[in-house]
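Novice: Below you'll find a set of structures to go through.
Quick note: the coordinates plus some simple rules give every number you see, no bench work behind them. Quick caveat: nothing in here was measured; it's all calculated off a predicted structure. Cβ atoms are built from the backbone, for glycine too; each structure is taken alone.
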Structure P
Amino acid sequence: MSSPVTAVVFDIGNVLIAWDPENLYKDLIPDASEREHFLNEVCPYDWNLEQDRGRPWSEAIDERLAKFPQYEEWIKAYYERWEEMLAGAIEANVALLKELKDKGISLYAITNFSTEKFEDAKRLFPFLADSFIDTVISGDEQLLKPDAAIYNVLLERNQLEASNLVFIDDTLKNVEAAQGVGMKALHFSEADKLRSELKQLGLPL
């Protein structure tokens with residue numbers, strides 16, 4: 001018989017808040033092929049991920065400017081206009097979060113997020129500051145999902161049993177990594193399905 005779920009661990013980006021650089025750059029760079037080049041070659045996902053690993057934004061921007069000075073305005077916008085990459089809270093999941101909390105379920109988070117930008121996110125979305133017993137932020141730990149070590153930070157810091165947790169993430173490799181350390185884990189795709197899957201695990205929804 002499997003262990004009962006006593007706590008839920010949320011990812012944040014694209015589970016609780018919607019983030020996509022396209023939201024900003026479709027306005028800055030109307031030409032689709034030019035925009036694709038910029039987001040794949042000048043400020044690609046892997047470059048942004050290093051800020052999630054803890055690299056200071058000032059260092060990251062300077063490094064890009066030295067390499068691509070012709071794109072100065074657009075490079076600086078990645079930092080200065082970061083909020084415009086957000087498309088708001090994913091309301092159905094935020095409602096689910098609140099419902100779980102109101103019913104006494106322990107809530108945690110593990111997120112790949114720049115420390116600097118997470119402070120901005122908490123200001124914009126106050127539920128990020130007051131919903132979780134603990135939030136493991138990759139920028140603080142200098143670890144990234146799907147490295148097993150970042151999941152173990154949560155387990156060890158809070159003295160949790162992995163088998164009693166269910167982890168929710170929109171990225172399959174992160175879900176599989178959580179399963180690898182012994183958590184139950186769900187790949188988020190749509191809110192109604194997530195609610196149903198949590199109910200199937202015995203959560204009071």
Structure Q
Amino acid sequence: MAVRDALLVLLMNGPAYGFQLHGDLAARTGGRRDVNVGQTYATLERLTAQGLVEPAGSTDDGLPLHRLTRSGRAAARGWLDGADGAGTDPWHESVDRVLIALSMPAVDATPVLDAERERWRARRGDAVTSPGTAPGADARAALRATAGDADAARADAMLAWLDRVAASDPAASALAPSTERPRRGRRPARTNVADQAPADA
């Protein structure tokens with residue numbers, strides 16, 4: 001999972017400050033993703049430069065708030081709909097996407113689970129497997145079949161996990177946004193959120 005995609009989805013909950021998003025990322029992935037807090041802030045800066053996130057004023061104690069632009073909301077929705085990040089592993093993308101969807105009260109996780117099942121069924125169908133390797137078979141073909149067996153086993157494991165998740169109570173995993181505050185660091189001058197109009201609403 002790209003931190004970029006996760007932060008965009010977390011901002012679907014509404015304006016948030018960087019440390020809040022940092023804590024939410026770890027909590028909403030069940031502890032699988034605990035990135036450096038500096039990476040969270042650097043990613044927010046890049047997202048702002050790309051026009052996906054914009055300033056949204058600050059909290060009463062001066063923590064700068066961030067919110068999605070229209071483009072950012074579309075990108076967040078695209079990741080939830082199954083657009084894997086560049087260079088990411090499909091297994092980790094699927095697990096993180098499902099966990100984050102389940103954790104978000106405003107997101108219906110059922111379409112996310114259904115889309116993941118479709119993708120993993122297709123991967124299972126694409127896996128080139130072999131019931132066994134005959135004596136004297138070409139070594140390269142045997143290795144391809146063995147690798148295909150691994151792909152098929154991984155797809156089977158993911159499909160079994162998705163079925164277990166679908167049978168569980170989705171409400172049990174929903175989390176409210178974190179309210180944890182950073183322990184140190186300067187606050188900028190106060191800005192009223194109401195004074196900040198969305199750039200491309």
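Novice: State the single structure among P, Q that was used to calculate semi-axes √(5λ) of the Cα gyration tensor in Å, for residues 58-177 alone, giving 31, 18, 12.
Specialist: Working through the options, I get structure P.
Novice: Kindly point out which one of P, Q the value 3.4 was derived from, the read-out being distance in nm of label points 7 Å out along Cα→Cβ at positions 18 and 170.
Specialist: Source structure for this number: Q.
Novice: Can you say which of P, Q returns -13500 when helix-only ellipticity at 222 nm (-39500 (n - 2.57) for each DSSP H run of 4 or more, over all residues; to 500) is computed? Mind dumping the intermediate values first?
Specialist: Values: P: -13500; Q: -17000.
Derived from P, not from the others.
Novice: Now a separate question. Of structures P, Q, which gives 4.2 when distance in nm of label points 7 Å out along Cα→Cβ at positions 34 and 98 is computed from the coordinates?
Specialist: P
Novice: Right, something else. Suppose Cα Rg over 2.2 N^0.38 Å works out to 1.25; of P, Q, which structure was it derived from?
Specialist: On the way: P: 1.08; Q: 1.25.
Considering all the candidates, the number was obtained from Q.
Novice: Sticking with this one: Could you tell me which structure in P, Q was used to calculate FRET efficiency 1/(1 + (r/R0)^6) of positions 10 and 90 (r between Cβ atoms, R0 = 25 Å, to 0.05) as 1.00?
Specialist: P
Novice: With distance in nm of label points 7 Å out along Cα→Cβ at positions 106 and 146 coming out at 5.0, pick the structure among P, Q it was computed from.
Specialist: The structure behind it is Q.
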